[in-house]
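**Student:** Following this line, the structures themselves.
FYI, it's all coordinate maths here, none of it is from the lab. These figures come from a predicted structure and were not determined experimentally. Cβ atoms are built from the backbone, for glycine too; each structure is taken alone.
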Structure I
Amino acid sequence: MDVEILSRLQFAITIAFHYIYPPLSIGIGVLLVIMEGLFLKTKNPEYEKLTRFWVKIFALIFAVGVATGIVMEFEFGTNWATYSRYVGDIFGSALAAEGIFAFFLESGFLAILVFGWNKVGPKVHFLSTIMVSLGSMLSAVWIVVANSWQQTPAGFHIVGEGLNARAEVTNFWDMIFNPSSVDRLLHVLSGAWLAGAFFVLSVSAFYLIKKRHIELSQKAIKIALTLAVLASLFQLFTGDRSAIGVSENQPAKLAAYEAHFDSLAPAPMYLFGWVDEHNQEVKFSVAIPKLLSILISGNPDYKVKGLNYFKPEDKPPVNIVFQSYHFMVAIGFALITISLLGLLFWWRGSLFKKKWYLYILVFSVLLPQIANQLGWISAEVGRQPWIVYGLLRTSEALSKAVEANQVLFSLILFIIIYALLFVLFIYLLNEKIKAGPEEIDKSSMVYGHQKHVIGSD
């Protein structure tokens with residue numbers, strides 16, 4: 001393999017591994033705010049137990065997420081020096097904003113969240129929970145802004161020529177609110193909320209199956225299921241908005257999403273299939289005629305730009321984009337179904353009596369994670385051959401001094417280290433789940449020097 005393929009593979013592996021953790025942090029952070037808010041409102045100690053337990057899980061996930069995220073920043077300089085020079089003013093400003101407005105906020109209040117239970121008052125501790133949750137979402141804002149600028153550049157001009165050319169910000173707000181940033185941000189956040197919700201659902205359902213922490217787990221499932229229903233439906237809406245944006249700003253990517261080759265015909269929407277790029281057909285497929293044209297424009301006869309409209313060197317790989325996109329959509333509808341089914345059982349009073357449904361919840365923890373990974377694959381591979389859409393090709397963004405054997409060696413090391421780190425993470429996570437929520441005196445709770453009497457629901 002050449003240095004470009006190896007560098008792309010290395011970055012893909014590092015970012016895919018890192019992206020296991022931020023969505024969980026964002027989703028669990030929102031649930032922590034809800035849990036502790038319910039505790040302060042109801043004075044029910046079960047909600048305090050829930051909050052304390054999930055704070056421990058959150059802290060573990062946050063720590064691994066920070067450790068795995070640092071590597072990518074170095075890769076910009078080691079593997080992608082030309083890219084870093086080209087977008088440094090823009091990408092650097094977004095990353096700096098992420099550090100100042102998000103990471104410092106999140107990490108600054110994290111110590112109070114984790115260690116401040118008996119050192120600060122309840123309102124101060126609740127404020128720290130809100131700030132940590134807000135910080136995790138603000139972090140996503142700036143990362144998505146930076147990535148969205150690569151997809152739909154705006155608010156800049158090019159200075160210099162040749163190898164010295166670089167993008168320079170001319171309008172900071174146009175750069176932030178580039179054509180795809182808002183839709184992509186909302187889609188990313190809804191996916192993160194789903195990841196956190198289904199993580200809590202999985203652990204709580206496991207406890208119910210094992211007949212442990214029954215009252216606590218039932219409360220956790222109700223909280224997480226509410227978020228899952230709202231987030232899954234919201235994700236359907238944001239996904240539709242994002243797809244419409246892709247049709248306007250990245251038509252080659254949309255054509256790859258649906259393996260649409262012919263620009264002279266309305267576009268169908270495939271439910272599944274296998275793309276034969278050589279013969280320009282989708283084999284073993286089921287498609288709904290003209291549905292893509294309807295969803296994009298409202299007109300069944302609307303002619304969507306097909307892949308044949310573009311030069312061969314400007315086309316993305318089709319089958320991998322097609323498969324990742326369709327599996328992502330399929331999982332999205334599966335999550336909606338699971339969430340609404342749980343809501344129906346809750347309404348009928350049989351939510352905790354359906355053991356088969358509890359087993360589904362246990363294993364459904366994997367679905368949001370897989371969907372999030374597939375979403376990034378379809379978005380990033382669908383952007384190819386551009387690293388900055390329409391401006392800088394991926395093949396031109398590499399570091400000129402890095403050789404393939406150097407990248408291969410570091411790639412192998414990363415795989416080994418990440419495998420060990422993941423094993424350690426799973427071990428520590430399993431230990432915390434096996435230990436379960438700690439017992440807290442149900443008659444009183446001490447925050448600092450104040451004692452607060454606790455009632456019931």
Structure II
Amino acid sequence: MIPEQARYIMKKLRENGYEAYLVGGCVRDTVMGRPVHDWDITTSALPQDCSAIFNALGHHVIETGLKHGTVTVALDKVPYEITTYRIDGDYADHRHPDTVRFSKNVRDDLSRRDFTVNAMIMDEDGNVTDLFGGKQDIKDRIIRCVGDPEKRFDEDGLRILRALRFSSVLDFSLSPDVCAAIRKKKDLLKEISAERIYAELCRLVTGPGAGRILAENSEVLGVLMPQILPCVGFDQQNRHHDYDVWTHTCRAVGASVPELNVRLALLFHDLGKPETFTKDEKGGHFYGHHEYSAKHARDIMNALRADHATRDAVVTLVELHDTVFSGGRKQLHKLLCRIGPQRTRELLQVHRADVAAQSETCREERLAQADGLFTILDELLEQENCFSLKDMAVNGTDLVNLGAEPGPVIGQILKHLFGEITEGRLKNDREVLMKEAGRMIRGGREER
């Protein structure tokens with residue numbers, strides 16, 4: 001499974017008298033039988049030696065980070081990072097080493113790495129060297145640090161979130177000492193850039209173990225998103241809910257498809273419940289909580305500097321998550337026209353997961369109803385073809401040719417026609433729409 005280009009790089013380094021191994025995630029994923037996306041190489045050769053070797057061979061060499069010992073060699077347009085064995089100095093900023101010393105001993109390099117599953121090396125023949133028990137930890141499905149967890153997290157606070165992410169993505173548990181160190185050092189997350197936090201959070205929430213990790217680490221994630229803390233332990237006192245708000249949230253995330261927009265929306269969908277709680281003889285209510293939840297979602301996504309497309313999609317899903325689906329085809333058609341096919345499908349996924357995390361009372365019946373909505377959606381998408389103005393069988397040019405005056409009236413007629421299609425009173429047929437448009441144009445002239 002090792003690419004020939006990676007084998008070639010290691011072979012050339014060895015031919016020049018240096019050690020060279022694959023290292024990190026590519027080795028972990030190979031051992032686990034998972035797909036590998038990046039093949040990183042570690043070597044005893046100094047960065048300038050790596051550059052000289054591959055420049056002499058006529059390859060494109062990018063001096064990626066000479067200070068930290070990394071060069072990148074591009075072979076067949078695929079980049080391969082080559083990093084010299086190194087020993088890190090102190091981490092004054094809890095993120096990057098103040099100094100780096102190069103080493104000739106691979107153990108020095110592996111001993112500075114974060115987790116045992118990432119501290120294995122492999123030669124070009126696929127032979128794995130495991131100095132810190134990574135193979136056994138993979139077998140035991142556990143995340144352990146290389147050395148003292150507190151020291152590892154002190155060096156780089158982002159490793160706290162990486163531990164949670166790996167636990168979610170690999171569906172591994174965290175060792176007790178890692179759990180204790182994470183809780184003790186959680187405030188180090190305040191020192192990490194929003195962009196790095198967001199990138200890790202996205203990978204965390206889409207992992208198979210996301211629901212479990214969220215449930216077990218609310219106080220840690222609360223450092224990044226304090227809006228979740230009022231939800232923890234909040235009794236809903238509602239017949240539809242056996243769980244407190246945060247437990248329900250985590251179970252909903254775990255019950256959903258592993259798509260980013262869906263899972264982020266579920267993570268945020270009930271954040272507004274604690275501040276909208278009211279109670280009467282029927283129990284607890286959360287009128288309008290979707291609006292408060294949407295505001296919290298937007299605030300969090302902005303603070304994490306999420307891309308605007310994902311932010312807006314997630315906020316829309318949160319705003320609409322409490323939709324009561326009772327209108328069948330007509331309701332779904334209107335929804336398709338309002339937010340489009342992709343967002344509508346995501347909303348149905350959010351709805352289904354929300355139901356799956358509620359109480360057992362009528363859950364199976366409500367899940368069957370939720371599943372039925374996907375059938376209706378698929379039928380609509382197969383049968384219908386008009387979910388926006390641009391999908392209509394007529395356009396502004398057609399209306400001008402029909403005699404309409406260029407200007408605002410064109411948009412008004414198109415919106416009227418689209419509304420009639422949405423309500424099912426007109427078909428998206430050119431002849432039908434042109435006839436209705438002509439009637440409106442003639443009517444406008446008569447009024448003048």
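**Student:** Taking distance in nm of label points 7 Å out along Cα→Cβ at positions 74 and 378 for each of I, II, which is largest?
**Tutor:** II
**Student:** Where does the value 4.6 come from, among I, II, when distance in nm of label points 7 Å out along Cα→Cβ at positions 138 and 298 is the thing being computed?
**Tutor:** Only one of I, II returns 4.6 for distance in nm of label points 7 Å out along Cα→Cβ at positions 138 and 298, namely II.
**Student:** Which structure, out of I, II, was distance in nm of label points 7 Å out along Cα→Cβ at positions 130 and 178 calculated from, if the result is 1.4?
**Tutor:** II
**Student:** Out of I, II, choose the structure whose coordinates give Cα extents along the principal axes in Å equal to 91, 63, 37 when calculated.
**Tutor:** The value was obtained from structure II.
**Student:** With percent of Cα pairs over 20 Å apart, for residues 98-193 alone coming out at 40, pick the structure among I, II it was computed from.
**Tutor:** The read-out comes from structure II.
**Student:** OK, next. With helix-only ellipticity at 222 nm (-39500 (n - 2.57) for each DSSP H run of 4 or more, over all residues; to 500) coming out at -23000, pick the structure among I, II it was computed from.
**Tutor:** Structure of origin is I.
**Student:** Figure out for me which of the structures I, II the number 9.2, 24 belongs to, where Rg and Dmax of the Cα atoms in Å, for residues 314-353 alone was derived from the coordinates.
**Tutor:** So the calculation was done on II.
**Student:** Could I ask something else about it? Computing distance in nm of label points 7 Å out along Cα→Cβ at positions 322 and 410 for each of I, II, which one ends up highest?
**Tutor:** That would be structure II.
**Student:** Taking 20.2, 73 as the value of Rg and Dmax of the Cα atoms in Å, for residues 2-249 alone derived from one of the structures shown (I, II), identify that structure.
**Tutor:** Label of the source structure: II.
**Student:** Output the label of whichever structure in I, II has the greatest value of relative contact order in percent (Cα under 8 Å, 6 or more apart).
**Tutor:** When relative contact order in percent (Cα under 8 Å, 6 or more apart) is computed for each of I, II, structure I gives the biggest number.
**Student:** Just checking, which of I, II has the largest value of volume of the Cα convex hull per residue in Å³, for residues 114-273 alone?
**Tutor:** The maximum falls on structure I.
**Student:** One of I, II was used to calculate distance in nm of label points 7 Å out along Cα→Cβ at positions 42 and 330, giving 6.6; which?
**Tutor:** Answer for the origin of the read-out: II.
**Student:** By the measure mean count of other Cβ atoms within 10 Å over residues 58-65, tell me the structure among I, II with the highest figure.
**Tutor:** Comparing I, II by mean count of other Cβ atoms within 10 Å over residues 58-65, the maximum is at I.
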